[in-house]
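Just so it is clear, none of the values below were taken in a lab; they were calculated from the coordinates. None of these values were measured; they are calculated from a predicted model. Cβ atoms are built from the backbone, for glycine too; each structure is taken alone.
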Structure P
Amino acid sequence: MAKRKARVLEKGAEEIYEGDRLKRFSERNIAFKKVSEDLGQPWFEVWLKNMLGQYKRAQIGDKVHVKDVREARAHIALWVGATTWNRLTMPYGEGHENEGFLTWNPINVPPPFRGDPEPDPDPADLTKKIKQIARLLGASRVGIAQLNRKWVYEETCRNIYAPDTPVTKKIVFREVPAPEETETELVIPEDVRYAVVSIFDVNRTLASIGSSSIDTSVATNIGYSRMGLTDVALAEAIRAFGYTAIPCKNGTGLSIPLAIDAGLGQLGRNGLLITPEFGACVRISKVLTNMPLVPDKPIDFGVTEFCENCMRCAKTCEVEAITLGERTTEPPVETGNPGALKWYIDGKKCLNYWIDSGASCTACQAACPFTQSRYEVLDPPTVWEMDVPVPYGIET
């Protein structure tokens, strides 16, 4: 597949989606919560039980066999390691706004630097510096979005994996000097107008061992772990400049439209961000801030037109969670936000397939030609033979 040159767009994600009817989305409607309610128990508990059942059969997914139980356990050990920093930085981010390391307040910024930015800031210089800091702290690519509040969740859901009645708090914007939390609300200062959006490339080899396997779960969790470490550190760096910073991971708002507004990619038929550099094999995070920055512009490198005809992700999906039809403004289930013109994903079908498999599925990412055109995909299960780069060229 020939590489396409991206052109810069003047319109943002809301105009691209033709989203006149778009409203802010509630975190109570994400798939993790809705499927847990359908199951009557936390989805993760069922998923973990099924994963361990596969392990006892010397499998690391419903279609991926390994030579014996010991080998399967080695893959689980890799998964446990990969999930560690994701869990310590509040798993995935949803439902954990202003909790733990995702606090909206400084952690170790010296007190003289807190809330006291230098006078006469230069937005262009700050933008250059903050992008470089984000890259040095772990991001694969970084963009700046003018914060469209429609992409901020209407409310958080504090019991995100529980089957019980949702426990929510409104997310509101007010004239306050710093972020705060009350019994009923999470309050973002009115002057928070930008999002620093980072993408993290996902290991294509691991993402191709499946369609679903423990190794695809490893690939995604390494991405989420990198997200957490980078978001927390980047937020602290922004606070050291004297500005407000709200680290999000997946929480606080919708990542894909913010990434589109930040010029990092386009939305694909598979419901994922398609990037020029890494295809669909990425994870997205963001830090909201009042630091004066220069926003990037959305790009178009032909994804929509290509996805209208390709269909590979939809044909690859085991449970038909990806549509073969035209774009629409109505999602098939409540896990989608109505009003945007796009290919909606059936989030319940997708997550239920993960649960039944006892593993995450990344088949649509691996199958995407925008992903495959740039990387050689190895046949599974070759994880132990992977050529893993040594950091900073240090040999051991």
Structure Q
Amino acid sequence: MKAFVNAKIYPVAAEPIEKGTLLVDGQKIVAVGSEVEIPADAQVIDCAGRVILPGFVDSHTHVGIWGEGEGAAGYDGNESTNPVTPQVRALDAINPLHTSFADARMGGLTTVGVSPGSGNPVGGQMCVVKTAGTVVDDMVLAEYNGMKCALGENPKGSYGQRRNLFPKTRMGTAAAIRGALYEAREYQKKRQADPKTDLDLRWEPLVQVLEGKVPLRIHAHRADDIVTAVRIGEEFGVKVQIEHGTDAAAVADFLAKRRIPVNLGPSFWNRAKIETQSISFATAGILEQAGVPVSLISDHPFFPIQHMSVALALAHAAGMTAAGALRAYTLDAAENMGVADRVGSLEAGKDADFTIWDGCPFSIRSHILETYVNGELAYQRD
């Protein structure tokens, strides 16, 4: 058992604690507070002058599947042989030894959502993993926590512009998603009517969407694409989350009324496409004020995950509350991914995922000194 004492602690689910104690036993948090009883046999680590945060949680990355400089050999982001591929799983492509995991730990990330890319209207199954380990099966928190879909420029570009194939327009992209949900619903009806109907691995993951077990997580930058994503969700009665949401501020009230989560970002990016012209650090604060459930994302490698604390600070500087910014990269992100019972805050019974800093987490002069995953030291600053 280890007791980290005399630190300023941000539990996230509760108010900050001055001179607090974090008590850890193996892989779990036992207690956190200002008056924690420390067992006589516990190892005591004095963290005077230090700050302890929950491990960061990033709800949308391509860590371990995208490759960075390896070319085709390391790229497994899009199964771009068919616009509709709900049967493919990000989990099956993750390389736990890839440098992106080391970058994540250095940046204080202990949990990441790993997603297929946005080249397909229906791109495949997202998953949630811890950032430390060598066997991905041992790192998994959720094998399937969302069906990645995409609207806008990316699927149009992958098929219509490059190969003159369907879909070539926003109309076609929306039709592809609708068509997939319709086919899955028909398959669902057949299975319900006759349980002996052959299992179809292509449609079975979308049946879980139709049953409300996992959301459609739809890549959408432009405001009209965001509304289209919600429209499709309402047509089929399924849960929807917006990925990226560059124009989300323009439809904040629309999203808030429907309680549609937005996994926002990366805001620390250039205007790489026409649909990202309104990119702004102020968007997070506007969504927070409107009451939209929001998490912040790196979209690694499109913004380097090891520097995401800078984007967190800039979101706060541009109008997001300090508490909201921390929640958006910890507990709210965990809730959007369905793993908040395990990670996202420092609470008794949760996984011992936390970071130790030498100063305020909103200062770019502060450093992450140590990152712990499942109670084990996973990164230490030189």
Name the one structure among P, Q that semi-axes √(5λ) of the Cα gyration tensor in Å of 32, 24, 23 was derived from.
P
Between P, Q, which one scores greatest on distance in nm of label points 7 Å out along Cα→Cβ at positions 100 and 124?
P
Re helix-only ellipticity at 222 nm (-39500 (n - 2.57) for each DSSP H run of 4 or more, over all residues; to 500): value -10000 computed from one entry in P, Q; matching entry is structure P
One of P, Q was used to compute P(r) over Cα pairs in 10 Å bins from 0, in percent, for residues 68-291 alone, and the answer was 8, 32, 36, 18, 5, 1, 0. Which one was it?
P
For relative contact order in percent (Cα under 8 Å, 6 or more apart) computed as 20, the structure of P, Q it came from
Q
Can you rank P, Q by distance in nm of label points 7 Å out along Cα→Cβ at positions 116 and 348 and just name the one with the largest value?
P
Ranked by mean count of other Cβ atoms within 10 Å over residues 60-67, which of P, Q sits at the highest value?
Q
14.6 is what came out when mean count of other Cβ atoms within 10 Å over residues 12-19 was calculated for one structure; which of P, Q is it?
Q
Taking 0.10 as the value of FRET efficiency 1/(1 + (r/R0)^6) of positions 44 and 220 (r between Cβ atoms, R0 = 35 Å, to 0.05) derived from one of the structures shown (P, Q), identify that structure.
Q
